[in-house]
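Undergrad: Input: structures, listed below.
Laboratory data are not the source of any read-out in this text; all were calculated from the coordinates shown. None of these values were measured; they are calculated from a predicted model. Cβ atoms are built from the backbone, for glycine too; each structure is taken alone.
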Structure P
Amino acid sequence: MLFESRTYTFRPGTLDSFWNAQLIRGIDPVSRPIMARVIGYFSTIGGDQDQITHLWRFDSFEDWRERLFFKHPNAEPYYHKVRPLMLKQENSFLMPAPLDELNPLWSNGRDWLPGSELLASITSHPEVLVEELKFQLTPGALGLFWQAFANHSLLTNTVFTQGIFASFYTLVGQQHEVVIYRWHESYKKREDFQLQLAQHSRWDSFLVEIRSSIVKAQTRLLKPSPLALLSPLFN
């Protein structure tokens, strides 16, 4: 199992054009086999602006290559339309964190794919957002980072694990990096969660233990795509 993250930075004011262009190319898994492996497209609402992040799950590198380079008839018109909108593209290959509690959709025999159950419905929760938390670690600190969760019982702490649906570490891309994804019903619910977490002694002791191993920590807030087939976790 292999995961990929792609983040595109767009020229200001062009995101609507990007979403409209998806319909030109086609977003169904029959005409584009890669769409059978999409986790979600997300636009940034907090953090770096004018960005869209794609998350994908593939069986293997070979599966990624076959699906990505499938010859779609509308590919060239699509590229001609969207490439002038883009300023930068970054991508990384990811592996699931070795802690089942941090990967509830891809552990214990589960393998979430489009068509599986929703995390939440945008219809019922129109303000839903996703929080992306990244820890860039010093070389060699990854094992210590995972062990710290057990040392402070965070994996059995329902405050900390609330809303987490995926956690990864980087295989190709920025090395020694951990990415944790958590969803919230609304920005207000996210604020409530942050307050609960800050008041929890285990979270504070966890941060104390790993502080010397952290090069950088950053958070982005993301909004699921308005197009249902590009947001199968929430539509």
Structure Q
Amino acid sequence: MASQQVTDGLRRYRELVQKVPERFSNPQDAGFEILLGEVEIREAMKEQRSRLEAKGLPTSWSDIGVVFEDEYLLVLRDAVRFRDGTTRTYLRIIDRPEAGRGVVILATSQQRIILVRHFRHATRDWHLELPRGFGEPNVSNEENARRELLEEVGAQAGSFTTLGYMHIDTGMSSTHVALLYTEVGSVGAPERVEGIDSIKQIPLPEFEDMVRDGRITDSFTLCAYARAKLLGML
């Protein structure tokens, strides 16, 4: 059964290499080289398996390929060569090739920043954060942001200003999201079914106090604020 899982994972991995080769590129100055040759992959797996065996850990952790996949993301285990010549395996998370880009919206109303109090499954805790969400494929960032604002806080957005992009976790994930700024007239009801229990409209000085004392820890919110502040929009 284990060998079948490895075969299926490698087969899916090869499909991705053909479909989205840019996800497997090796720039000339790459710190870690992804190995794609059959012999190289098998050698890397063999070396990693030996390390795992020596530590009494499951040897299946050396299997190269797609190790998990669902409708939102894929978890890959690559064979890589480090700069000292050693080969190992390296986990990373990538978006599905057909997925849209996520959006984060810094929206203000009457010079107050709109935040949602959102329960997050990953942390099992409540967070104060800007509205955000997965983007629909083949739809502009602005349209995705408009939909998210309407769904999460019942706000009709005007025009948007792009604040750039951010990578959510460069050590593990390839995902990057768009940051946008807009002004809205008013807000409606929170999207309670998605874990949002209230909408806050916070004056900038109070918001900055919340950043300063650690009441706001969401990285998307902190990044969007920093970008908007440095661009002179707040």
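Undergrad: Check the numbers for distance in nm of label points 7 Å out along Cα→Cβ at positions 52 and 196 across P, Q and tell me which is largest.
TA: Values: P: 3.3; Q: 4.2.
Looking at the calculated values, the largest one is Q.
Undergrad: The value 2.5 for distance in nm of label points 7 Å out along Cα→Cβ at positions 116 and 164 was derived from one model only; which of P, Q is it?
TA: Values: P: 1.7; Q: 2.5.
The correct label is Q.
Undergrad: From which structure (P, Q) was Rg and Dmax of the Cα atoms in Å, for residues 100-211 alone calculated, if the value obtained is 13.7, 39?
TA: Label of the originating structure: Q.
Undergrad: Also, quick follow-up: I have 3.5 for distance in nm of label points 7 Å out along Cα→Cβ at positions 156 and 220, calculated from one of the structures P, Q. Which structure is it?
TA: Derived from the structure labelled P.
Undergrad: P, Q: which one has relative contact order in percent (Cα under 8 Å, 6 or more apart), as calculated, at 29?
TA: On the way: P: 29; Q: 17.
Comparing all candidates, it corresponds to P.
Undergrad: Shifting gears a bit: When mean projected area of the Cα convex hull in nm² is calculated for each of the structures P, Q, which structure yields the highest value?
TA: Across P, Q, mean projected area of the Cα convex hull in nm² peaks for Q.
Undergrad: Also, I was wondering about something else. Kindly point out which one of P, Q the value -9500 was derived from, the read-out being helix-only ellipticity at 222 nm (-39500 (n - 2.57) for each DSSP H run of 4 or more, over all residues; to 500).
TA: Computing helix-only ellipticity at 222 nm (-39500 (n - 2.57) for each DSSP H run of 4 or more, over all residues; to 500) on every structure in P, Q gives -9500 only for Q.
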